[in-house]
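Novice: The data blocks that follow each hold one structure.
Bear in mind that the values in this text are calculations on the coordinates, not laboratory data. These figures come from a predicted structure and were not determined experimentally. Cβ atoms are built from the backbone, for glycine too; each structure is taken alone.
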Structure 1
Amino acid sequence: MEDMMETVGVEQFDIVDLDGGQSYILARATCHACSCKSVCRQWLAGNAEGGPQAFCPNADLFQVVKG
């Protein structure tokens, strides 16, 4: 998840600040259980920057944090 956050320009502390860390904990669990890990890894390998991707179940959260 950290690689995706870095690539899309989201800081860990910005997610934690939303609600005392509950969103961050849920996002970590969501990432861990994600069925798109291979798609994610391939996308990250080919992209140095970009916005949250539709395949990512945390994309909405990342977009909220980015503003």
Structure 2
Amino acid sequence: MKTQTLNSRTVSSLASLMNAYERALIIDALVSTQGNQSQAAKLLGTSKRVIHYKIHKYGIDPRRFRLGT
């Protein structure tokens, strides 16, 4: 089996791509649930606590997805 070594640029690119993808998934879930964090967590198969943490981590304002506000 051949082993390849990743350089720090590749790892950093992967991390930033994964963060961007995760952020997009959370935003899509919040759009689908009109900003409801509990429902978004269920939709993504995780807990409300994790969603709350990730929302703050990525600087997402769930209020902007509510209808009528």
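Novice: Please state which of the structures 1, 2 yields 27 when relative contact order in percent (Cα under 8 Å, 6 or more apart) is computed from it. Can you show the working numbers first?
Specialist: Values: 1: 43; 2: 27.
It was calculated from structure 2.
Novice: As an exercise: distance in nm of label points 7 Å out along Cα→Cβ at positions 10 and 42, calculated from one structure in 1, 2, equals 2.2. Which structure is it? Please list the in-between numbers first.
Specialist: Values: 1: 2.2; 2: 4.2.
The read-out was computed on structure 1.
Novice: Then there's this: Of structures 1, 2, which gives 11.9 when Kirkwood radius over Cα pairs in Å is computed from the coordinates? All intermediate terms of the calculation are to be shown ahead of the outcome.
Specialist: Numbers: 1: 11.9; 2: 13.4.
Comparing all candidates, it corresponds to 1.
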